[in-house]
Each structure stands twice: as structure tokens, then as C-alpha cells.
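> Each structure below appears as C-alpha cells.
Bear in mind that the values in this text are calculations on the coordinates, not laboratory data. It should be emphasised that the depicted structure is a prediction, and the values quoted were computed from it without experimental measurement. Cβ atoms are built from the backbone, for glycine too; each structure is taken alone.
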Structure 1
Amino acid sequence: MLRLFRTALLRWYIRAAAQGNEWTKDQRKRLAQELETNRPPRYAGEMSESDFRNYLPETPRYPSVDARTHTGNRMQRERPQGLFTNWRRLFEEPYKGLTIDGTVMPGLFRLQPECAPTKSVIDATNALTTMLSDEQMEAMRFPADSPIWRDWQNTELYVETHGLRLDEYPMPVRQAAMRVVEASLSASGYRKSRDVMKLNGFLGNLVNAPLVLGEWSYLFCLFGEPSPTEPWGWHLFGHHLCLNCLLIGDQMTLTPAFMGAEPTYGDEGVYAGLRLFEDEERDGLALMQSLSAAQQETAIVARSMMGGDLPDGRRHFADNLHLGGAYQDNRVVPYEGLRANDLSERQRRDLLGLIDCYQAYLPDGPRTARMTEIESYLDDTHFCWIGDTKQDSAFYYRIQSPVTFIEFDHHTGVFLTNDQPAKFHVHTIVRTPNGNDYGLDLLRLHRENSAHHHHS
């Protein structure tokens, strides 16, 4: 009991010192060492986010080589080869969309005004293209309906041959590409995407792979011609970040959207103070803890994140518990867990608030439109959970309806060495099921309307 009290007291001292800046760095360091010495053991899956430095590799797992050399070395191994072979097979399938049973539900999406900042995005895109040669433009521009939309992935491996690899271009070009992203997103959404990129650079420094895991280790592509009326857009992807933005007039689709971080915060240098996914983690756990015992029993589909009561094949070495990651555009994911029509009014509001966390990267007009769309299918929205529900526990949850698909997953280590899911490594994904990822159902509707007007 005394040991537990001492541990709790030390935690309070460290927290107070960090907030009030009353003690010296050396004092805080000594207290942190004292705390570590007196820490009671935790069970697997109950590691807090501040523990990531306990899992730094003793020797650099990935030598400090450039991204292309690293990729060449890794792709000689059986597991990456198998992963990318399977992804290529999935990519070559005709696009249908993520569904619950293999059948796309029709009539879910419609063309409508949303007050997306289309003009600002056009201006930023034109500013970028004036900086590029014809050859560079050819490498990064594709038709609005190109299958290249679907050719993204979130590993550090540099296997793609299309797009602008930002870290291979001078800073003005990098900044111009990111101004396209900035013009498309909300202020908080842009800040979050940049923080993902910055924490990728932080990770690269931690594991001595700054040329593999860098702040600018991302690919940027354009689709179609910038237009106030016709379909066009862009995507940006790399380790822990993929954004797909299609614009039709002032209507916007920004899915699939993948964001992650390992670790989820920076604690030194220029990265100190960066922190991600607090809202998604806190509000998801709060919703789960607000459920009655009977509701939790329905929502929890497995209590083990590593095996045990998980179905065979449910856990994947690259995606962990994610089902909607890279190249999963046509995946069949049946509903699981607790249906929202079995929630109280307060719980329904909390669920909508949690969903809104994942729409916050959208500018105001499209964000309002998405939330209106999602709320209209709230009764048929499902919430499921894997893992424990204690405050410090690692967990997975999914929110799924006819018009949205959201996943949150505490991950095992990839570059860090934790072999259990931990709160300092998070993956999130947002998709639009039933055929409207990449805005492709809206693109279909636009073409049908255009053909109708052309013939009438």
C-alpha cells in the first residue's frame, strides 16, 4: 500500500512540476527515475502513453539509410513481399466499396451544395503547378476517375512510382503542396495532419532512420483539372497519413482518411508538446464506460486484443485490428456490437460527439453536411469494442453505419519494441462505405446528371 501511495504521489509531483514549471529539469528527471523504480508491474495492454521510452530499440532496428535503399532491403523479405502482393491483388479488383454483406446499398448519397472552400483550393493548386515542370506534372496528375486514387498505403516503404515525393523536392514545393491541403481542411484538421507528419519525423529521430521516417516522407497527387464545377481533387499519403479529397463544385469528400502516430506525442526538442488522438481516445472510452453492464456485454465483441477470444485471422500483423486500412476498399465488414437505437438520449448525443471528433478535419460546410448525413442514419449505427475498459487499458473500437465507418486502434510496436498494444501507438481510419470512398458515388451521379443534361 505504501508503495502504491508513493507512486501516486510521485506522479502528482511530476504532473504539477510539468504544469507549473517550478522545478528544474534535473529535479523532474530524478523524480521520474524514482517513479520508474517504484512502479508496480502492469499487465499486458495496460501501458500508458508516457511509457514509450521504455520501448526504444537498444540498437537501431532500421539503419540510417535513404528511403529507397531501405525499401529495397525490406522488400527482399518474405513478409513485406506477401503483404504488397496481396495489396496489389486487392487494388486490381474493380471498385465496389466497403459493405456489410457484399451488396452496396443504393441511394445513400446525393449531389448537394456544401460550401466547401473550392476557390481557395483551386488557387493553392494553381500556385503549386506553376512551380513544376511538364515532366513533374505528368508524374503527379491523373484523370479524376483514375484507379490511382486507391493506390495508397500507410507503411514507411517507398514502393509507389507515382506522385511527388515531397522530401525529394525543395522546401518551396513542399510548402506549396501543403498549402493545397491547408486550403482544403479546417484549421484544426490541417494542424493535425501536419502534426502527424512532424511526429513521423520525431519517430525517425528516435530510431535513427531520419531519411526513412521524415516529416516530408509523403507522396502528393492531383486528379483532374482544378475546376469550380467539374470533379477534381488530390491525395497525400505516407507513413501514418493518407488523405483523399474529391471536390465537385462546392461539395467535398475526404475519405478514406487514415491518421496514426507512434508515439502519439513528442517530448523533446521541436517536437515537445505535440500530442494526437486525445479526443478520440478519451471520448471513446467515456462512451464505453457510460454503458450499462448489459449494453457493454453487447458492445464488446472480444476482451483480448492479442488472441484468446478473437476469431481466427481477426488480428493482422500490419493492420492489427483495423479492417478498413489500405486496399480494403471492397472489404465486407458485418455490423457488430451495440446498435444506437438501444442507447439512451445522452448516450446517442455522446456517440454523435465522438463521431464528430473524426469529422473535425473537414471545413465547416462539409463537416455540417457529413454530420447531418450521419445523424440521419443514427438508429442504424453500430458501436463495437475490443479490449478492456479500464482507464489505462489499450483498446479498439469501431463505429459503423450505412454512411460512415470509423476505427480506432491501439497498436503493438512497429518501430518501438512493445509486443502488446499500447496507448502510445494509435491508428485511426474514416471511410465512407457503400461506394462513396474517394467520392466515387458522387462522381457517378455527376456523370449521370451531365449525360442527362447533354442529351435533353
Structure 2
Amino acid sequence: MADHNFDLVILGSGSGGYAAALRGAQLGMSVALIERDKLGGTCLHRGCIPTKALLHSAEVADVTREAGAYGVNATFQSIDMTAVNKYRDSIVEKLYKGLTGLVSSKNITFVTGEGRMTGPKTMTVNGETYTGKNVVLATGSNTRTLGIEITGRVITSDQALQMDFVPNRVAILGGGVIGVEFASIWRSFGAEVVIIEGLDRLVPNEDPAMSKVLERAYKKRGIEFKLGNRFKAVTQDANGVSVELENGEQISAELLLVAVGRGPNATGFGFEEQGVAMDRGFVPTNERLQTNLPGVYAVGDIVPGLQLAHRGFMQGIFVAEEIAGLKPVKVDEWGIPRVTYCEPEIASVGLTEAQAREKFGTDNVSIYEYNLAGNGKSNILGTAGIVKLVRQNNGPVVGFHMIGSRAGEQVGEAQLIVNWEAYPEDVAPHLHAHPTMNEAIGEAHLALAGKPLHAHA
């Protein structure tokens, strides 16, 4: 058994793992990056990128249907899933080739195979050992199933991404990010869709104002949803699947998508055996992302908190710089931007209104909601929605929440406002180009600063 020694050994090559590898190599470290599947992880191959490619195909389908309203003579005929999947795969493959070329050009040793922790700082792969002065655990996440057997007509997002047909009617268990995104895709492709959410609103992790607008939009789109009722049982036969709710209601569909979130993929790699502390399957860390073992760090979805590719990416860079002694600035979890790519899109960063009132006191928080009906570009696009700002009285903006077509493209300025602790009076004088959806951010801050123009105070 050969032993290979490195400054940094990383298990997992998703967003967190490859970011740590690239930044570590950039800082002069010798790096081994271990991956049992493909470089890029879930985000590139089974998550963010392929899903968003499908969502763009769905957007094109909707635009084609509505072309006549814009004076364009175009006719929607059908969805060719073979061509849709070819387009999706072309995007993934292009990015995969680019990332592979980038990693190989940085003198990073890429090791293909099932890695297992066999010492405090040692990984064994295919009978070879890789020992690092420092180790990063970045093994990502798996789909949660709530104990439901995934077989036949019961699928997860992994199977949904590979479908070569459009179902006639699909039920979706879970009204969070994954659930509402696939609901949006399938409805645009022509399917009947019903969402089952045990809590009392869609996207329950968002500010309730976002849920309200999304529910209104989904009703208009013909997407059904059952709220406040958990599932009791799932049965299927050759003709379809049936979901029984706790209130006795039966929901029938051709397929059931189980979209109840993702859990940490941290078991079976020898972590516990080597003394890494675990908690409900996660790997807890301190604020510097170090585990209970010196020199062993964890990043991404196995660390409790938001499960977002860009969070893992940021953490990977942070850990490499921490190891190099650069003392990087910690980014608070609540300051990480979040986007849900349903139609209409949801973009948010910072605290919800309820979280802000809990933190600062009920009477020490102000909010303002700017309706996109007053925004020129939103009218051109035919979208409805709002920008909601949450402010600490006589203090900075602590929460930004927006829903509307292409809202995700506005989250960049929003995260700067929140993370740089800008006051509405700081943002209000800055010009927002006309006519853009970005203007809505400016108008909302003008209003919260006490001088509303295209808005009702």
C-alpha cells in the first residue's frame, strides 16, 4: 500500500471541495482531491445546473404560448423531452469539461474512487493512502425520503431530472425549493400539478409575504396545492400513485415526486470511527469550520445550516485561506443570498420580518413592501410581485425579500446592502438604471427612507 502525502487532502469534489482545492493550490499547497463520482458534485450533475436548464426550457415554453400577447406569431406545439434533455446535458457537459480542465491545470492530484477515512488525517482510496497536514470533509448531501420507498411511480429529483416524458398529472410531496421548482417546470410543460405541504404555506422558510404572492401566482397558473396536511400513506399500482393525507383526503396522480429536502451524506466514510464528532448525521464545526479534530475541517451540506452550493463554495475558499493563515472574515449564515427559481422567482437575503422582530424587538423594526406593478420593466415582462425590506429602526436594512420574474438577478445588490449594513438613506441616493427591475430596489429604499416617489407610502 503506497502512502501519498499532501498539504491538503479533500474528500468530495462538489462546490465546497473543489473550491478548497483550487484556492489551496493557488496559495501554494499540494492538494489531493478525492471523488467517487464526477467532479462538480450534486450541484453540477444532479442539482442546480440541470434543474435550472429545465426551468429555462419551461420559460421558453411559456413565452411561446404567450407570444401573441406581444405581437409575435408563434405557436406552441409540444415538448420534445429528448431535445430538452439534450440541451440540459450540453450545459452540464460544457461546464464539467471547463471545471475538469481548470482543476487539472492547477497541479491538483485528482483521485477517482471511494474514499474512506482510515486515520485522523488519512484517506484510503483503492488501496492507496492519502495523508494530509490538513483534511477537508466535503461529502455533500442526499435526498430525504421520510421513509417512503423510492420505486416505480414514486421518484426523487434524481429520477425527475432524467425523465424522457411529461407526466399527465404529478403530485409533489413538499412545497419547499425543490418542490415548487419542479411544479413550475412540469406545469410549463403542460402537466397537471398538485403540491402537498404539511406546513401552512408554500416555501415556508421564506418570509410569509413571499409565500402569499407565490400562492396567488400558482393559483393563476393552475397549480394546485394542499397546505397544512401531512401525508399518511403512499400506494401505487400499474395505473398511478395515491397519496392519503392525515385528514383522509386521497390524491391521485401518474407520479409522486418526493421533494422533502436533502440530508447530510456523512455516514459510511469512517468519520465516526476516526473520532469525528457527529450530530444527527451532520458534522458540527466551530465558527472557523474546524471539526473537533485539529486540522480536520468540514464544508458544505454536511455542516448544519443552509444547504446551498454557493455556501459550500464560500466555505471551501474560507477553509483554504484559514489553513494558509490568512485569517479570512467569517460570513454570517443569515447573510448568504438565497434564490428559488420557480416562476415567479424568489430572492432573499437576511432576516424575515418575524426573525427581525424576535431579534431586535417587535417595536424596533420597520418594513416596506414595494409592488412591482409600479415598475416599468416588470410591466413589460408581464410579471407581478413585490420587494419587501426589513429594517432595524434607525439602523440598517437587515432583510431583503423579492418575488417576481428574474428576481434572482437582483440578489447581488441585495446581499451587499444587507451584509454591508446599509441604511435606506445610504441606498436611496444611488441611481438605479431605468427601465430595469433593479429600479424596484431603489424605489423601495426611497420609500423606507421617507421619500417615496413611484410608490404609495
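> For which of 1, 2 does mean count of other Cβ atoms within 10 Å over residues 299-306, calculated from the coordinates, equal 19.2?
1
> When Cα Rg over 2.2 N^0.38 Å, for residues 75-322 alone is compared over structures 1, 2, which one is greatest? Intermediate results must be reported in sequence, preceding the final value.
Values: 1: 1.11; 2: 1.19.
Largest calculated value belongs to 2.
> Could you figure out which one of 1, 2 the value -9500 for helix-only ellipticity at 222 nm (-39500 (n - 2.57) for each DSSP H run of 4 or more, over all residues; to 500) was computed from?
Derived from 2, not from the others.
> Matching task: 0.80 is the computed value of FRET efficiency 1/(1 + (r/R0)^6) of positions 67 and 315 (r between Cβ atoms, R0 = 35 Å, to 0.05). Pick the structure from 1, 2.
Working: 1: 0.80; 2: 0.20.
The correct label is 1.
> Work out which structure the value 23.4, 73 belongs to, where Rg and Dmax of the Cα atoms in Å was derived from one of 1, 2.
2
> Of structures 1, 2, which gives 4.2 when distance in nm of label points 7 Å out along Cα→Cβ at positions 139 and 419 is computed from the coordinates?
Derived from the structure labelled 1.
> Turning to a different aspect of this structure: Compute FRET efficiency 1/(1 + (r/R0)^6) of positions 83 and 219 (r between Cβ atoms, R0 = 30 Å, to 0.05) for each of 1, 2 and report the one that scores greatest. Intermediate results must be reported in sequence, preceding the final value.
Numbers: 1: 0.95; 2: 0.45.
Across 1, 2, FRET efficiency 1/(1 + (r/R0)^6) of positions 83 and 219 (r between Cβ atoms, R0 = 30 Å, to 0.05) peaks for 1.
> I've got another one for you. Which of 1, 2 yields 15 for relative contact order in percent (Cα under 8 Å, 6 or more apart), as computed?
2
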